[in-house]
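Enquirer: These notes open a run of structures that come right after.
Just so you know, all these numbers are worked out from the coordinates, no wet-lab data involved. Note that the structure is predicted; figures quoted are calculated from it, not measured. Cβ atoms are built from the backbone, for glycine too; each structure is taken alone.
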Structure I
Amino acid sequence: MDLRHLRYFLCVAEEMHFGRAARRLGMSQPPLSQQIRALEEELGARLFDRTSRRVTLTQAGRMFLPEARQALSQVERAAQVARLAQAGQVGRLGLGFTASAPFVPQVADALYSYRQAHPDVELKLQELGRDDQVARIARDELDIGLIRGIDKPRLPADMISCCLLEEEMLLALREDHPLAQAQADPAIADLAGVPFVLYSNTSSVDFNDHFFALCEQAGFRPDITLEVGSFATLLGLIAAGFGVTILAASLSRLHVDKLILRRLSTQVLSRLWMIHKHDLSPTAYAFRQTILAHNVVRTEF
């Protein structure tokens, strides 16, 4: 059934006059009458009683009227949904991130801006390690991932990475630790023999390897006493004096009782990377544009 026939029928039904309906539709009356007759033939039912004085709906026409309105309304809604989906205004966005990512101001601001501009997008957030994010993006279970690492991440051929920011790593320790009270910034060599508590999530593998290499260059291997899988547990154990750890500078926004952050005399860096497939959905593309607007892009691969 031609949708134009439904629109012609509704216009005549509202005007109850073929001449007025034709003018409203921007056409002459004879073609309109022909289109209505074609619709009636297709349906096998007369929709209008026509006399020289008036036009009225038949019983079939009265029954057909609400159904025709509903059908056109549904078609218009479907078209609107398609337009909104193409613009990234509706749909779904799967976003993976490391535990520390939400504490990065640029990431937090980007999430807020995106939610404000795209309130009808279903946003699914998942805290995941690096390898899990890569695997889920490959399976189309996630659209975009935020991971940490020193070097460009190794990704499948259909994925790309973008360095969003680079930030300094700080030494986290209890406030009464000897290195916390030292006047000079601690050096890497000062960490020899100091118990370390590390975040064992796979998102930290690249950074841990990099930090271990720095320790070996300073002539020692770090004394790792604990590895934890929870970010909150890591902070709690450091504050309880179980050891020290290395955290991104953006985490200085957190305030944990008795825990302080100190700069190292030798700068240690971490990079936050955005990873995704080459082809993005409209919702994912919109988020990518949002987060790039909040970050200085250093390198794309």
Structure II
Amino acid sequence: MQVFVTGATGFIGSAVVKELIAAGHGVLGLCRSQEKAADLAAAGAEVLLGSIEDADILTQGAARSDGVIHLAFNHDFSKFAANCEDDRRVIATLGAALAGSKRPLLVTSGTAIANTAPGQPATEDGATVGSQTNPRAASEEAAAALAADGINVSVVRLPQVHDTRRQGLITYVIDVYRDKGACTYIGDGSVSWPAAHISDVARLYRLALERAEPGAKYHAVAETGVSFRDIAETLGRRLDLPTRSIAAEDAAATFGWLAMFAAHDMTASSTQTRKQLGWEPGGPRMLDDLKQLQLDAH
């Protein structure tokens, strides 16, 4: 299968590209810089220079492929809502290019859009909030619109994806800790975030694409929930910083834009995903990776 991958040189995208190629698939990777294009080509992929802002490039990439994995996303969280709406438009463009075929489109979302009670794991078929509550839901709303038009689209919801260099939102949490001089958590620190190692996530994307089940939703979750207190205490030891609790009303002043996530329990299950795809994660746990954190990567 020839697969068009957006975000092909990103943290997750580069791992997905390697996974696809190792499994015998061809990859057409979207890349916006010549420097990263060389790395992408060295990995064995064909390079399509351009960006997700260019609808013609997106259409061209989709037209040349047997399936699409959409991973690109602007992680400038100072304009999070706008970036989520941009993602809605990108998904609509990719879907339009696949109209009239059964070629699969795999869209990326996050477990944070689940609408569950604190501590209750989100499930693949459970309720979710809309984009007015969490802007990231725009991606799944776009996918649902395509599905209604007969496009073969499915969704992968990401937890905190990690290795010893990157850790999802925790990468930004580390910056906050260093800036504030302390590793803090809210209240008793019981708010928990799901997690998965990058290698397991890359394999899930491949399996989901190969299955190509219209309307499916998958949770790339290896650990149902890691408590924020455990995260803070592990990082405190690694960064040689004190660990302490803060009140909920101090979260915004401490975490800034991250406060909406630091106070949000995102516990999620992947029971259905494992059964449907035969996916069994085996990579390191997040706290183990945090204990081996490459400080020069932050």
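Enquirer: If log10 I(q)/I(0) by the Debye sum over Cα atoms at q = 0.08, 0.10 Å⁻¹ is computed to be -0.54, -0.66, which of I, II is the source?
Expert: Here the read-out was taken from I.
Enquirer: Starting from the value 0.60: which structure in I, II was FRET efficiency 1/(1 + (r/R0)^6) of positions 131 and 267 (r between Cβ atoms, R0 = 30 Å, to 0.05) calculated from?
Expert: I
Enquirer: Let me ask another. From which structure (I, II) was FRET efficiency 1/(1 + (r/R0)^6) of positions 259 and 275 (r between Cβ atoms, R0 = 35 Å, to 0.05) calculated, if the value obtained is 0.70?
Expert: Among I, II, the structure yielding 0.70 for FRET efficiency 1/(1 + (r/R0)^6) of positions 259 and 275 (r between Cβ atoms, R0 = 35 Å, to 0.05) is I.
Enquirer: One of I, II was used to calculate FRET efficiency 1/(1 + (r/R0)^6) of positions 11 and 211 (r between Cβ atoms, R0 = 25 Å, to 0.05), giving 0.00; which?
Expert: Only one of I, II returns 0.00 for FRET efficiency 1/(1 + (r/R0)^6) of positions 11 and 211 (r between Cβ atoms, R0 = 25 Å, to 0.05), namely I.
Enquirer: Now for a different question. For relative contact order in percent (Cα under 8 Å, 6 or more apart), which structure out of I, II has the highest calculated value?
Expert: Looking at the calculated values, the largest one is I.
Enquirer: Comparing mean count of other Cβ atoms within 10 Å over residues 107-114 across I, II, which is largest?
Expert: II
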